[in-house]
Each structure stands twice: as C-alpha cells, then as structure tokens.
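Novice: Next up: some structures, all given as structure tokens.
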Structure I
Amino acid sequence: MSAAAPLSYWLASAPAFAGGAEGGVDGSADVAIIGGGFTGLSAALALARRGASVVLLEAGQVVGEASGRNGGQCNNGTAHDYGALSAKFGKDVAKAWYRAHCDAVDTVERLAREEGIDCNFTRCGRVKLAAKPQHYDKLARAHDLLAAEVDENVRLVPPERIRDEVGSDAFHGALIQTTSAQIHPARFGVGLAEAATRAGARIFEGAEVIGLDRLASGWRVTSSRGSVAAKQVLVATGGAPAAAPFGFFRRRIVSVGSFVIATERLDDALIERLLPGRRNYVTSKNIGNYFRLTPDNRLIFGGRARFAISDPRSDMKSGRILEDVLGEIFPALKDVGVVHVWGGMVDLTADRLPRAGETDGLYYSMGYSGHGVQMATHMGQQMARVMSGEPEANPWANLDWPSVPGHFGKPWFLPWWGYGINGRM
C-alpha cells in the first residue's frame with residue numbers, strides 16, 4: 001500500500017477540462033448552477049441546448065468530487081428492494097421509480113453517443129452476489145417479482161453455478177440485471193463539461209458559492225470569483241456546503257465516506273478465471289463491497305470499509321482494510337499490487353431515495369445515495385425540463401423531504417444510522 005498513489009484512478013486517467021471560463025464571475029444569466037458534478041454539468045448542457053444563458057459555479061474542479069471518485073458502475077434498478085417499495089408506495093409508484101433508474105442508464109448512453117464522449121460506456125450487466133446462503137433465497141424472490149412486473153432483463157445464478165460468474169468461494173448464488181452498464185466516470189464528466197461549453201454555458205472552476213440573495217426577479221449568486229445575477233438557480237452540490245444559504249439541504253443530506261482501491265494490471269488468464277464476464281459486482285451484505293474491471297485490466301474494488309469521512313489519512317486506512325477484504329474474497333489477489341487508493345463522500349437521504357424539486361425559489365436535485373452516476377446525469381436533464389416549464393419531468397416530485405432529526409451538518413449519529421446503506425435490488 002505504501003506505493004499506492006493517493007488519488008482517484010479515474011481522475012488520474014482522464015484529460016483535464018480545458019474549457020473553464022477565465023476572469024471573474026460577473027454579469028447576468030438565465031440560470032446559475034451551483035456544482036460541477038454530473039447533475040450540474042448535465043443540466044448546463046441541456047439548458048444551454050434549449051437556448052438559456054447558463055453560468056455554472058464549481059468550488060473545485062469539475063467532477064473532482066463524487067462524480068470522479070465512484071466505482072464507475074452505471075446500474076439499472078433502484079437502491080431498494082422493489083417489493084418493499086411496492087408495498088409501501090404502491091405498485092405504480094414503485095414501477096415508475098424503477099423505470100426512472102433504467103431511463104437514467106439510457107440517458108448516460110445517449111449523451112455519450114450524441115456528444116462523442118470517449119468514456120468506455122459498456123452494457124456489461126450487474127451481478128448482485130449472495131454473501132450468505134439465505135441471501136440467495138431473497139434474491140430469488142426478488143428475481144421472480146421483478147421479472148413478473150417490471151424488468152425482463154434479470155436472471156438468477158444458482159449456487160452451484162456461481163463460478164460461471166465469479167471465481168470465489170465467498171458467494172452462494174447471484175441475481176444479474178443484464179442491461180446495467182459501466183463507464184469511465186471522469187472521462188464522461190469532462191466530456192459533459194466540454195459539451196456544455198460548446199453549447200454556450202460558462203463554467204467557472206475554483207468558484208465557491210458563499211452567498212445567495214434574492215433580487216426583484218431572481219437571485220444574486222456570490223462566489224469567490226465574483227457574482228452573477230440569475231433568473232433561476234439550480235443547487236446541484238450533493239453534500240451541502242457550509243455556507244448559510246444551504247442550511248435546508250445540510251439538514252437533509254447525510255454524507256458518509258466510501259473508499260476505493262485500484263490494483264495493478266491483471267493478466268487475461270487470471271481475469272478469465274476470476275471475473276470472466278467483466279461485469280459490475282456488488283455484494284449483498286448491508287455494509288458490503290462493489291467491484292469491476294477497467295479496460296486496462298485493473299480491478300476497482302470499493303466499499304464503506306469504516307465509518308469515517310474521506311481525507312488522505314482516512315483513505316489510506318480504509319484502503320488497507322479493502323486490500324484485506326479483497327484477499328479474502330479472491331485469495332489469488334492477496335498479494336496483488338495496489339496502485340491507487342482514494343475516497344469520496346456518498347450523499348444519503350434518510351430513506352435512500354433521491355430528492356429533486358424547488359424550495360423557497362431554489363431548484364435542486366441531489367441525494368442519490370450511491371446511484372449517482374446514472375441518476376445524477378439523468379436528473380440534470382430532467383431538471384432542465386422542469387425549469388423550462390415541464391414539472392412532470394421530475395420523477396421524485398411528490399416525495400416529502402423532512403429534515404433528519406438532530407442533524408445540522410456533521411453526522412454525529414454514525415455508524416448506527418449507516419447500516420443498510422448498500423443498495424438492494
């Protein structure tokens with residue numbers, strides 16, 4: 001681990017965004033977008049394509065946070081058990097939310113194709129691995145319900161056939177959603193930024209928003225690089241910044257650390273033995289792991305590892321835990337070299353469902369709870385429609401969003417609150 005670079009493999013292997021606006025932030029715009037991740041960049045592209053003048057303000061670099069620090073999985077299906085959603089909200093609502101996640105993967109594919117983004121988009125399928133024998137029984141029930149009601153693209157792998165998918169004795173069957181995809185997230189994000197710039201959006205990096213003030217017709221958005229008057233504002237920050245204007249979101253979003261390692265290149269024979277399908281993989285434990293291969297044969301292996309925020313020291317500690325878990329699941333990789341270790345913050349809502357809409361005149365979309373690669377991209381497009389007068393475009397419009405009791409920014413209630421944060425099909 002001592003030789004591992006403390007940075008995201010994705011960010012390290014993506015071109016730099018060279019289209020950032022120069023000079024100070026000033027003047028006016030139809031829309032100001034706060035946040036340069038997938039949500040903000042996708043919305044900037046869509047709004048600019050509709051003819052709006054757009055200014056995007058990013059505190060750091062575009063896709064420098066969660067959008068460039070994830071596992072690179074772009075999966076169909078919700079973060080919840082479909083049956084549980086159906087029982088709580090009704091079959092029609094559960095179907096709509098499930099299909100919204102499927103639409104989100106289609107959105108990523110469409111944008112990559114239309115904008116010519118070289119991000120290795122591949123429909124590889126997602127494998128949900130049963131970490132215990134009883135977990136397979138639950139996956140089998142989920143398969144039957146999904147296949148009957150909402151998704152024909154699912155199939156079971158019985159315990160005796162698990163090595164057809166994964167060369168490990170750690171699992172007891174699996175459920176595959178066959179149309180899920182994977183991408184190089186940082187290349188995709190930089191491509192979105194370049195496309196938005198070509199469409200006319202102005203993107204300011206290093207422009208932390210420190211103030212929001214109402215005007216007679218819109219908002220004055222003040223950043224560390226200057227201010228802009230905007231008719232509409234979209235908050236696409238994920239975890240809410242400390243600035244006072246974001247207090248509403250800070251009380252409703254809980255950010256927890258997720259950590260990832262990338263191995264040295266693996267040879268083809270070893271990959272064929274361990275992961276012949278080159279799919280996306282996630283384990284069924286509440287606090288589990290996710291992994292996939294890169295086009296250049298590295299294994300990306302991640303998970304919560306420990307309840308902690310992401311910072312350089314915490315990332316390295318968590319990386320060592322992930323390295324040990326990797327060796328337990330795949331003994332053949334016990335001594336494989338780790339070349340990158342990094343972390344990021346996953347933004348959760350209390351019920352793990354996204355939130356999008358309008359509050360006190362501010363538009364927002366966030367809280368993707370570990371499914372942000374696809375849903376953030378999709379919701380950027382959908383919120384552009386909402387802000388253009390199509391409120392029906394928001395699949396999450398009717399969800400209440402109460403604050404988390406006692407939460408004002410720092411999640412003092414972890415780790416107990418975080419159990420169950422891994423998504424379930």
Structure II
Amino acid sequence: MSDDASLRERAAKVVPGGMYGHLNAAIFAPGYPQFFVRGDGCRQWDADGREYVDLMCSWGPVVLGHRHPAVEAAAAAQRADGDCLNGPGPVMVELAELMVDMIPSADWVMFSKNGTDATTQALMVARAATGRATVLVAHGAYHGADPWCTPSPAGTTASDRADLVEFTYNDLASAEAAAAQAGDDVAAIIVTPFKHDSFEDQEPADPAFARGLRALADRLGAALVIDDVRAGFRLDLRGSWESLGVRPDLTAWSKAMANGYAIAAVTGADALRGPAQTLYSTGSFWFSAVPMAAAKATIETLRDIDGPALMERAGTRLRDGLAAQAAAHGFTVAQTGPVQIPWLSFAGDATLEKAMYWSEQCLAEGVYLHPWHNWFLSAAHTDADIDRALQGTDAAFARLRAKFAGD
C-alpha cells in the first residue's frame with residue numbers, strides 16, 4: 001500500500017469521509033494524491049515522494065512560490081518574538097497602513113483568517129451601515145462556506161439564504177430586476193471580479209456591467225462589495241476592478257495575501273468606518289502576528305517585483321503552449337479567465353470525460369492541475385518551469401488523442 005493510500009485508510013477512521021471540502025482528492029480524476037509533504041518554489045511533493053510542477057498553488061494562497069525566503073524570514077522573526085499574544089503586534093498597524101496606501105478604495109482594514117470570514121464580515125458592515133437585509137448575488141457564484149453562501153445545502157436551512165436575491169453575471173438587466181424584486185431593502189451587491197464558477201468557462205467582467213453595478217449600488221444607497229478573495233494580488237495589487245475604473249465600497253481579500261499563511265481582510269471606504277466599528281466580529285486567532293508579518297512581506301515583495309506582471313508572463317506562455325498543443329493533437333479547447341488564473345476545457349465535453357482523463361495524464365507526467373476548477377500561477381513560475389509543464393501536458397494530449405482520436 002502506498003503512503004497516500006495508507007493515510008487515506010487511517011483518515012477514514014478519524015475524519016468524516018476521510019476528507020471533505022474542495023481538497024478532497026476523491027472527487028478529482030483517478031490517481032490524484034490526497035496528501036502532500038513538501039513544497040518549494042513552484043513544485044510540490046506528495047506523500048509518496050512524487051514531484052509536480054504546481055499549477056494550483058495550494059488553490060491560490062501561494063503567490064510567490066512555496067517557502068519564499070523573504071516571507072519565511074519575516075514570519076520567523078515575528079515568531080521568535082511571539083505570535084498569538086494578548087493583543088495584536090505592531091505589525092498589524094504596519095500591514096493596515098501598507099494596504100491603505102496601496103489600495104485606492106481602502107481607507108481602513110479589518111483582519112480575519114479565511115475568505116469566508118471576509119465576505120461574511122463585508123456583508124455585516126453593509127447591513128450595519130444601511131439597516132437593510134437583502135444582498136444581491138450572482139447565480140452560481142462562490143463566496144465561501146458559511147451557511148449563506150455554501151454550495152452544498154447540507155446542514156443549512158432555507159432561512160440561511162432568505163435574504164439573497166440572484167442575478168446573472170454580466171447581465172445588468174438581471175441585476176436591475178433583482179434590485180426591483182428586493183425593493184427598498186438592498187444592503188449590498190456582492191460580485192466577483194470575473195466569473196469563476198467551477199465546471200464552467202470563466203468570463204471577464206464586461207466593463208459596462210461593472211460600471212452599471214457601481215451606478216446601481218449608488219442609486220439604491222447600497223454597498224458594492226468586490227469578493228477579491230480568489231483574484232486579489234494576482235491581477236492588480238490595487239484591486240481587480242481598478243483597471244475598469246470601478247471602485248467598490250468594500251473588498252474581501254484572502255488567498256494570496258500572505259503566501260500560504262492564514263489571513264484575510266476587508267477593506268472599506270471612509271463612509272463605512274463608523275458602521276464597521278459597531279460590529280462584534282472576532283476570532284481567537286484573527287490577530288496572530290506571524291501571518292500579518294508574512295502578509296506584509298508578501299505584499300511588499302509583490303509590489304517590488306511587479307508580481308502580477310511576472311504571473312501574466314508565465315500564464316501567457318502556458319496559454320500559448322497549450323493552444324498549440326491542443327491544435328496539433330486535434331482538440332478544440334477553450335482557455336478562459338485571466339492568464340494568471342487560467343482554466344482549460346474541451347469542446348463537447350459535458351461529462352468532463354476528456355478533462356478528467358487529460359488531467360490524470362498530466363498528473364502522471366508530473367504536472368498538477370485540475371479538471372474542473374481554475375488553476376493559479378505564481379511569481380515563482382519561470383520560463384523553464386512552464387516549459388517543463390508543457391512537456392507533460394503535451395504527453396497527456398498524445399495519450400488523450402490515442403484514447404479519443406481527437407475531436
């Protein structure tokens with residue numbers, strides 16, 4: 001029995017189902033490892049010692065590469081002094097100042113631990129500010145795992161979602177209709193910077209849609225909330241809609257914020273500072289100093305090296321290479337989403353049979369990506385790393401052609 005199989009067997013006795021949530025390898029293509037033991041740069045090693053070019057970056061948190069020296073040094077220095085203390089360390093103020101200086105829509109920052117914390121906290125601020133309950137949300141959008149937003153109904157009640165009204169992403173008319181349905185009770189509109197629903201091709205935000213949501217929120221007296229948990233610090237350090245000229249009232253951040261250390265944040269406009277002050281929103285580990293030191297080092301490094309540009313270069317090289325390979329092997333594919341946060345789907349593959357087989361073959365070639373969830377690039381992906389990944393994907397395309405004979 002492999003080490004991974006042994007660990008799964010042991011886990012099944014002490015963990016419900018052996019594993020749960022989006023990290024459960026049982027729901028991926030066959031052959032995916034469940035347990036990992038090491039990461040370095042843009043490589044990971046599983047419990048059986050197999051090495052992979054990592055195109056998932058731990059599902060987004062690793063943005064500079066595993067064990068980045070500057071981040072690890074900052075975390076180690078803070079850990080030597082203390083982490084979970086009776087109050088936050090001075091680094092909390094330094095991190096908040098850094099974010100306010102960098103993000104044009106941010107006048108203040110509140111910290112927490114996970115993306116779900118941040119999206120939920122943002123809606124609490126909006127409701128405290130408006131005295132209203134209803135939130136407009138895009139159908140199928142992922143905003144976390146709390147009862148109001150979890151993609152699974154298990155353990156939730158209808159009342160958990162009673163204050164949500166859905167609209168269609170990139171369809172301003174549907175957002176207007178949702179607002180009309182809610183009447184004068186809209187507290188917030190929450191939206192991702194691009195459509196990144198699992199199992200579906202990704203969509204960039206139509207600039208007219210983004211501007212329309214900003215105008216709609218203003219007309220309703222509601223808060224526009226950007227859920228930048230997935231895209232934040234990969235597309236634009238200032239915020240993912242800054243390039244569209246659209247600034248939110250509140251933004252939720254996490255994932256890439258600290259290169260793998262657990263931290264999240266909500267940033268907000270000055271008009272919402274007072275309502276934010278009234279919240280009781282806290283956690284035993286929310287003010288731990290080590291993740292804050294790691295976040296400060298991560299954001300400073302991304303700023304100094306222009307991390308988004310490096311990831312764009314790597315992502316473009318990967319996208320161009322995959323397009324050429326797919327065409328050469330006779331497959332029609334769609335590559336969607338920003339190149340820093342890419343995904344590849346096969347034409348006519350409604351059951352994901354091709355995607356599952358291809359991703360499994362990529363895995364066998366030492367390339368870790370995913371058949372139905374977007375991937376992530378990091379600033380650690382060099383040209384040589386992308387070329388190594390493309391060697392593996394090309395071999396996987398060849399096996400796919402042998403099995404399916406192209407399109």
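Novice: Given a value of 2.2 for distance in nm of label points 7 Å out along Cα→Cβ at positions 19 and 331, calculated from one of I, II, which structure does it belong to?
Specialist: Details: I: 5.1; II: 2.2.
The value was obtained from structure II.
Novice: Who wins on distance in nm of label points 7 Å out along Cα→Cβ at positions 219 and 251 among I, II, i.e. which is largest? Could the numbers behind the result be given before it?
Specialist: Numbers: I: 1.8; II: 2.6.
Comparing I, II by distance in nm of label points 7 Å out along Cα→Cβ at positions 219 and 251, the maximum is at II.
Novice: Quick check on the output: 2.2 is distance in nm of label points 7 Å out along Cα→Cβ at positions 155 and 187, derived from one of I, II. Which one produced it? Present the calculation step by step, with values, prior to reporting the outcome.
Specialist: Details: I: 2.8; II: 2.2.
Source structure: II.
Novice: Of structures I, II, which gives -9000 when helix-only ellipticity at 222 nm (-39500 (n - 2.57) for each DSSP H run of 4 or more, over all residues; to 500) is computed from the coordinates? All intermediate terms of the calculation are to be shown ahead of the outcome.
Specialist: Working: I: -9000; II: -12500.
Matching structure: I.
Laboratory data are not the source of any read-out in this text; all were calculated from the coordinates shown. The structure presented is a predicted model; accordingly, all values stated were derived computationally and were not measured. Cβ atoms are built from the backbone, for glycine too; each structure is taken alone.
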